[in-house]
Structure formats: structure tokens, C-alpha cells
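Next up: some structures, all given as C-alpha cells.
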Structure I
Amino acid sequence: MKRISILVAGTFACFFTSLAQTDAPRQPLESIRLVIEFSGENVEVLEASIIEGGNRSQKSLRTVNGWFRVEELGGSGEVLLGRPFSDPRIHVAHSVDLATGLLSGTLAQLPREIAVVTVPKVPGAAGLRVVAPNGFPLLQLDISSLERKRFRKSGNALWLAEPVMVTGEHENRIDLLVMGDGYTVSDTGRFRNDVSSVLIQPMFRAKSPFREYAGFFNVYMVTVISNERGADHPDAGIVRDTELDASYGLPPLERLLTCNTQKVLAVADEAFPQYDHIMVLVNDSTYGGSGGQIAVSANTVLPDEVLIHEFGHSFANLLDEYLVTNSPVAAVGPNCDQNESSPLWKHWIQAGSPGVGAFPGCWAPNLFRPTFENCIMKSLLLPFCVVCREHITRAINEAVELYDSYTIPPSMNVQAGDSAGLSVELMRPADHALTATWSVDGIVQKSDTTGRFTYLPLDSGGHRVTAVIRDPGGFVLADPAGSMTESIEWVFQVTGSVVRSFALKQNYPNPFNPGTTIVLDVPKAAHVRLAVYDLLGRQIEVLIDDDLPAGPYSREWDATGSPSGVYFYRMEAGEFVETRKMLVAR
């Protein structure tokens, strides 16, 4: 929760009409980056540094069975933030039946690989800990001892990031960095076309839920020039001179397509160090790809489907929904569970979602997947199933804050009875709107999609205004970690006079179209009813019907859908009854 403490004294009039709003100040963002080497039984941190920038979201991501975890610790050792990451040596080499899109694969564990884990530097964090999948802490670092690493773009920088799809500031977007390997100087036009045809069009224009949440992503590309086209094919003795050392594996891993991780990360650090995820397109005619921390795909045979499938691994921790040769039983994920009777997605089964159940054959014979053959994690050319789509949607919402900015009153002076305008700029999915529910001292005042609220201080003393932002999209049926909500709290200290008598004030503006504000005073705790009626006395809407403590209140009435004309609003509180007239003018 974001909290803004506003010490208030004196008076100012009608803030929302006479004074401009100001964005709440932002502290400079910093992140902690770990470079971790996995080799045999050894796990070693090669580099631990504090870097400029990063993502604003400070949500802890859920623990994933069989995964490692980085945790930021407070001064007393409490966990302030946790982020999971997988063993980067583990890959699955896919094969595909081009007629049906069905996948099969073999597990591969590379002898050595590095992982780069970046977490936002949380205020008050004192330590950093890397935890093994079994919960055993591998190491702990003092954050104050970390070096500060600064990325400076020189005039002769070799690698430059070009914007492809930018929807907002990178601090509150999931920043994808796409680069190519095996593209020569004469192939730069093809690389640009591939980024559009392999990624932007099929993923952000067609594949749900990325289509609906495209506005939560930025995409940048880096044109990496190689001396030769293609990738290495060790099984055929083919070696290509490429910048990122793209290479297929040896049988039975000939479909496993990987790049030199250190070279990829070096390009990313120079071109766009604020990246969140990296994708690599390889200019080769042979089907292949890999997931892990870097999603890789060849650019010729079903490249869009392969890249989206692999991004399901690297972004949302999804597992392959088919039997994998040499698979470890411990490979359990959000779409792969050992519990047939009560899997992680049981809420979808209980809701009666068509085709959802617990089907054997996810990685290992004794593990279960959500659908039979209805997901791209099982077969290409298909959408994500509802379970995988839900998990991706939660991962998207975990990676960003659900608002781009919020405002605070530009003056620190207000008195009981004066107005303060508050607003939140909500994120914008393509198919629905986020909602903001506003409360004053725990009492809900309004809930809508505008992100705007006019606060009338209730009384002298401390008062809290809270905006709870929620993504009500239909893709998420269960949200135990609260990924789909965000809250901001303004703390006011108010001085001045308090309400002395019941009163119903004239609405403003009046006449109006389509919305107006109705203000009423409640001098003592009472059951209050406020309703709107048409000219014939028919009740149109009840705005308040509740027990309220003393204070001034305001309610907004939206006349959208009501015809022009005269309306009445009536307040009842014990023996006090008053009616006023208002005019809707189209």
C-alpha cells in the first residue's frame, strides 16, 4: 500500500476548481542485480550490485516448487520481498508434429550456466538471501556492502535499443528486449519484419491474455549483426560465425536451440539495462527453441508459436504439459501438480469450466495437467488454457503497479468542510477497465472506473482516504496472493470546525450532464438515507442507506441513461427530512 501523509491546517477553497493537481513525488528507483553461476553442485554469486532504475512493483511473487528464491530482508531478518527463479541449466528439447502441433521433448541439463536475477530495492531492506528449492539458505549478503553499478551510454555504443511497442514509462511496464542472432548486415530488414510478424502481431494482437494486456508491456529490439547466417548444428558438423553463438544441441537434443547467455546479457546491459525479459530470434531454417530465463526461437518453422510457448516458461513459470524423457518428479508448477484430487487449479474444476480436470502425463506419468490437449503448453497452434491464462494474467499484474500515477493536493492547508480532489491514473487493459473503490476511514464512498474522488474532511483529527484498485477482468478466478489488487492511502490531519446540524445542500454543478455531487451534513451518528426521484415521485437510485458517524458527506450521482428533466433528491435522518430539486440538461 502506498501511503501519503498530509498534515493539514487552515483552509483552502474548492481545490478541484481553483488549484492544479500535482503528481505524487517519486523516489529514484534502484534495483539489486545478482549474477549467479550454476556448475555441478556449486552455486556461486559472481556479481551482486545495486543498479539505477528498474520496475516500481514491489510485490512478492509466489514460491514455485523446485525453484530457487531471492529474498530481501529487513533489519530483524523478516522477508520484505521474494522472487523465484529456476535453475538456468535445465531445458527441454522440443519436437513438434507439424500436422497436429503436438509437442514432445527430452529434458536437458547443461553442465554450466548463469542466471541473472533483478529485484527492486525495497526501502528498509538490509540483507539479501538466496534460498535453495529445499528451503536451505545458500548465502546471505549485507546490502550496504554491495557496489553501485552505473550504466552509461557512450557515443560509440555498439548496441542500441530501438522502441517497437511502447505503452508507458519503463518503470511500470514489463520491458521485453528482443535481439537476433545469425542475421547479417543484409538481413536487418528481415529482423525488423520478424520482430513484428513473430512477436508483435501474433502475441500482442492475437494471443490471449497478452492481447488484452499489451498495454502493460514495452517492446524494444536490438539489431545484432553476425558474420554468417544461421546457427551451429553440431550433429552435422556445421559451425556458423554468429555474434551470440546460437547453437542446436546434439541428439537427442537437436531441437534445443540456445545462445551464449553471457554474450546475450552483455548486449542487453549495453543496449537497455532496464530490461525485464529477453527474447532471441535465430535466423535459421531448422525448428528449435528453448525457455529458461531467455526465450529463444528459430525464425522459420512456427516461430511465433514456439516463442510464445517458450515465453510461457520464462515469464510465467509454466511447465510443458506432456511426458518429458528423463524428467524429475520434482518438476511441479502452476499447471502441473501431483495431487489429482485437489490440484492447484481445483477452483476451475469446481466452477465447472469445460474441459478442465486432472489429466495424467505432465512431465512425468504421476503428474497431472489441467486439460487433455487444449493448451499451447501441450500443443502448438492452440490458445493458453484457462489455467495457464489465469497464471499469466496474475504474473502480469504482479510485475507492475495497477496505476501509472496518483496525485496529492498541492496545498497542505484544508479545514473540515473544505474539498480535496484526489485522482489515480489507472492502467488500461484492452477489453475492460480497472476499478477504484474509495473509502474514508474504512467507509466506502464510491467505486467506479474514473480514478477520481472528491474528499470532504469528516472532522478534526486524523483521517484516512484509501483507493483500492482492482483488475476485475474475467481471466482470474482465484487470487490468493492479491495480485489483482493495489491500494493507495492518503493520511490527513484535519483541523477546524465540525458539522453542527443536519443539512442537505444544493447539488453542484446544477444543471448538469451527466454527473453531479450532492453534499450533506450529519452532526451525530445516525441512520441516513439519500435517494433520487423523478418528477413523478418514482425512486431512481438510492445513494446512501446506512448508519453513518458524524461528519460531512458527498455522493455523486451519474444521470447517464436518465432523460433530461427535473429530479429530486431526498435526505432522511431520524426526524430530519429535506428534499431539493436538480436539473439534468442534455
Structure II
Amino acid sequence: MKELEAPLARTQTDCVTCIDTRMLQIGCWIVLIAVAMIRAWFTRYELTADSMSYLDIARAVAEGQPYWAINGHWSPGYPVLISLFLRLFRPNAYWEFPLVHAINLLIFAGTLACFQMYWQEVLQWHRNYSAGRGAAIPEDAFWALGYAVFGVAILNIITLGLVGPDLLASAFACLAGWSALRFRRVPGYGRALSLGFVLALGYYAKAPFFPLAAVFIACACWQRPVSRRMILLGGVVTTAFLLVCAPLVTALSRASGRLTFGDSARINYAMVIDGVQYFRHWQGGPPGSGMPLHPTRKLSDYPEIYEFADKHMGTYPPWFSPGYWYEGITPHFILKRQVIVFVRNLVLTFEIILESGSVLVCVVIILALLAGHRRRWIDSFCRLWFVWAPGIAALTMYALILVEPRYLGGWLIMLFAGMICASVFPPDASTLRAVRCIGTAALFMVGASAILQTSREAVGIDHAEGRSSEDATIATGLLQNGFHSGDRIAVIGDGTGAYWAHLAHLQIIAEIPGSSASRQGLPAMDFWESGPDSQRRALDILQGTGAKAVIAGAIPSLVNSIPSRVPGGWRRIDATPAYVYFFHADR
């Protein structure tokens, strides 16, 4: 087999093609960033439960408490980056969330730059591989396909409205892919150190990079025949990676009392495979899964009331440090359940790809057919395993436990890169003209889809909650009605959606969950329908936790749970759906 790592043949390209390719790149950058800016603005108040935990960490680091970044469930890279901007701008309640979305926009631009480097390296490998085997994809078509892949993976699958590390992780995925391919093409000690450093930064951004680093190192270093020099360089990459990761691994291991690089996979495995209660208020079971060493305390069965005031952990302790509340869990392997989950997640992955990237799937199929004999494309795809292996490894790893669209973006870029890179065609003008048309059509369809989605967000059809400053209004109203930073409160509803509490610097220490075991599907109605005596008893229990007041109706999914006639003692926060019940009559 001809050695793929041979130096690239010098090729002559006409000036018109160079100009056209450069103009294509500039145009795609302008459109992508413009779309990202519009989406970031119209989703500027959009958050998730995970977002609040990351922002709690970022705020603590910005206030001079860096040890808060050591959290077994939430990787430190993203919140530390946000903390730099929080410290610099010090936003008020109305501007904190928009500032975070502006940071996401900067991360998007960085991800696009990393993708540009990665796709250029993939193009070089494609040219190198196709030399002597057939005609390569024309450069302008290759870039058109690349930007189409990027648009689907980042804009459609991850989305700009998501406040979390997934976009940052995609940037490091592209950067690590570029570094690994560059090292494989021209090995050297400097490039080995660079690859190890990039992989370690990826781990700081998101914990799954730690096991995936082994795949990147194999893609960079494994080639036949095995040489002593490549073994040595592989050792340099591995050593650099482990040395940079060591501080975080050491801190996490010391905090948990066992060797670990992160707890999220362990907890998710127990929830998905072993049937442990999802996310909050695990009280033990099922059999064989262990018992929590320090669970949240269940104070009442009807309505269900939980208290968690013994640890100062951000706005909502049960989701700020799940590793603490789930300590004592013992994940165990169940073959039948594992097979079911794996197959289900594979199907879900294919659904996500087809729903968001059906155009790309059709393009890959057409390119494979144009390549000639079916085995020719399959053989090329296998020979170029080092291009797509990290993507396949990541998708498989997630399929074993849990798949969400936001996990897949950067890894799908690598999978499609391998498929496109393997497409080598007969050297005739009509085929290459068809390939150019395919690339242009794919880019046009993905661009039209992105612009359509952006227009839907702009007119409020999708992500309407992303433009509402209601959480900031509630936070400001609470601070104007007797609350102070650091006050402890209770909520009726799930605390994971209490973003206003983060903005007001309040800590939730007790809750009546929005979805209770006794009234599944009727959030918070156990309390409101229980009658005056039961309500008084529940309020007394909540007062006993040390909460200053109870907040209800301030979580979007529970607004309609408030009865039309609110019992005496509750006060509405002006211009909001939120009600507050103070435990002292003089308030």
C-alpha cells in the first residue's frame, strides 16, 4: 500500500479557482457569524438547569473563590472562561445572561476558526490520498461541503442558545483533530507536545475528552510498520497530556476520596442502566445500587418536601454538586439493560443526524455512488480510519449511556469529514462538474435552513422564552421586597429552573418538587389542592428549614399551577407571575 504520509505533491491551481475559494470562505464566514449573532440575541435569556450550575461556578471564581471550579460533575474550562468576563464587566441582573450569550458567540467564532484549520488539514489528506488513485474533490466544492457540515453540526444540532461547554468542546474536537492529522502527516517533537496540550485543554473543557484522548493519540501515532521513533513520539504526546491533566485529576480525586477524572459518567450510568432516581432527591435503591451517604432530607410525603441546607453549594445545591448527593452509589453492569440502552441510543443518534443533517447524508451517498465501484469507496473509508475514528469513538461512547443532540456536534464533523475525504472520482470533467454542483446545492440547502430557523427565532415562533427578561424582573422584584444577597429560600416547583434565584444571589434550601411521586404530571398541585390545614403544615415545615420565604409561580413550567384565588399571606411580585410568602408578618 502506498504510504499515506508521503509529502503532498505540488499541484498547480489556477488563479480563478483560488479567488473563488477565498471568496467562498469569506462569504461563509460572514453568513455564519451573522446568523450566530442574530440567534445569540434572540436567545439571550435562554438557560438550562446545567447552565445555572456553570454560572454559579463562574460567579464564585470571579469573586476570588477558584476552588469552586473543582467539581466532579461540571468541568472547569467553560465556567472559568465566563468568570473572566464576569469579573471584567460585572453585569447586573438584566445583563448577566446576555453577556454569557455574547461569550458563546465568541466561542462560536473560535470554533469556526478551529474548524477552518481542521478542514484545511482534511483537504490536504484528501489530495494526498487521491493522488494516483483518481480525481480529488475540487477545492471550492470541498470547502462548500465543509461549511455545510459545520452549519449542521454547530448551528442545527448544538445550537447557539445553549449555555454550556458543548460548543467549547466542539472547538477543541476540531483543534485536536487538526493537531492529530498534522502530526501524522509530519511527525515531530513540537507537534507531539502540541497535540498532548490540546487534548488536555479539551479535558478541561469537558471530561469525555480524557478517555477519547487515547483514540486521538492512536490516530496520530499508529501506522505500519511500527517504528521506534513513533513509539517515542507517542510517549511524548501521552506524557504531555497526563502532565497537563494531572492538577485537575489530583484535585478531583482528593475531593472525592478515590481516583477519578470526573463523576458525571458514573452517575449517568447508574441512572440510565441501573434505574437509580434521575438527577435529584435519590433516597436509595433500587437493590444493588447502594444508599446515599448524605441524601437530601425528605420532610413530608404529602406534599413531598425536601430540604438540603447543610452545604453551601450555589443557587440550587442538589444540581450544583450531584456527586455529593449521589455519593454511595454503586453502578453495576446489567447486560440486557445495557444492550437495550445502546440500541435505543444508536437509533436516537441516527434520528438526530437524519432530522438535522439529511442533506449531508444524501450528499455522502451520492458522492459514494459517483466514486465508482462500491468497494472502492468503502476501501478508501477504511484506509482513512484516522480521520473519522475519534468521531465514531465519541458517538459510541455516548450511545452506551446517554445521547443528547448537544453532545454530538463536533464529533459528527469528524465522521462526515472521513466520509467526504474518502470520495475519489474518475478523472473526467462531467463527474467533477457534478461534484461541484452537489457541494453548491448542499451549502445552499443548509444555509437556507439556518436562515429559516433564524427567522423563526426572530419572530418568536421558536425559542420565544429566550427573549424574555422575566427572570431578571423577578430577581429585581425580590431584591426590592426585602430580600438580600445570600438569603435562603424555599420554592414550590423544581429548583433547577429558578434562574431568577441565581440572578438575585439567593440560595434554595428546600422545595416542594414540581413533579411529585404522588401526583405525577401535575406539578405543585399537591400543595395547592391539599386544603388550608395541609398548606399551613407544609409552610411550617418549610419555615423550619431556615428559609426566609417561599417562592411560587416563578418557574415557567409551573406558572399555570397557581390557583386563580391565591390563599391569604401570599404577595405577588409586580409585573411577574411570581408569588412570595414571608415567614414573618412584618415583611
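Where a number appears in this text, it was derived from the coordinates with a stated rule and is not lab data. Predicted, not measured: the structure shown is a model, and the values here were computed from it. Cβ atoms are built from the backbone, for glycine too; each structure is taken alone.
Comparing FRET efficiency 1/(1 + (r/R0)^6) of positions 285 and 573 (r between Cβ atoms, R0 = 35 Å, to 0.05) across structures I, II, the highest figure is found for II.
In terms of FRET efficiency 1/(1 + (r/R0)^6) of positions 261 and 477 (r between Cβ atoms, R0 = 41 Å, to 0.05), which of structures I, II is highest?
Top value of FRET efficiency 1/(1 + (r/R0)^6) of positions 261 and 477 (r between Cβ atoms, R0 = 41 Å, to 0.05) goes to structure I.
1.00 is what came out when FRET efficiency 1/(1 + (r/R0)^6) of positions 421 and 453 (r between Cβ atoms, R0 = 30 Å, to 0.05) was calculated for one structure; which of I, II is it? Source structure for this number: I.
Using mean projected area of the Cα convex hull in nm², for residues 293-548 alone as the calculated read-out, with 19.8 as its value, let me know the right label among I, II.
Working: I: 20.7; II: 19.8.
Comparing all candidates, it corresponds to II.
In this comparison of I, II, the computed figure 60, 52, 38 for Cα extents along the principal axes in Å, for residues 101-396 alone is attributed to I. Here helix-only ellipticity at 222 nm (-39500 (n - 2.57) for each DSSP H run of 4 or more, over all residues; to 500) has been calculated and equals -2500, so which of I, II was it run on? Traced to structure I.
Given that mean projected area of the Cα convex hull in nm², derived from a single structure, equals 31.7, which label among I, II identifies that structure? This value belongs to structure I. Each of I, II could give relative contact order in percent (Cα under 8 Å, 6 or more apart), but the derived value 14 comes from I.
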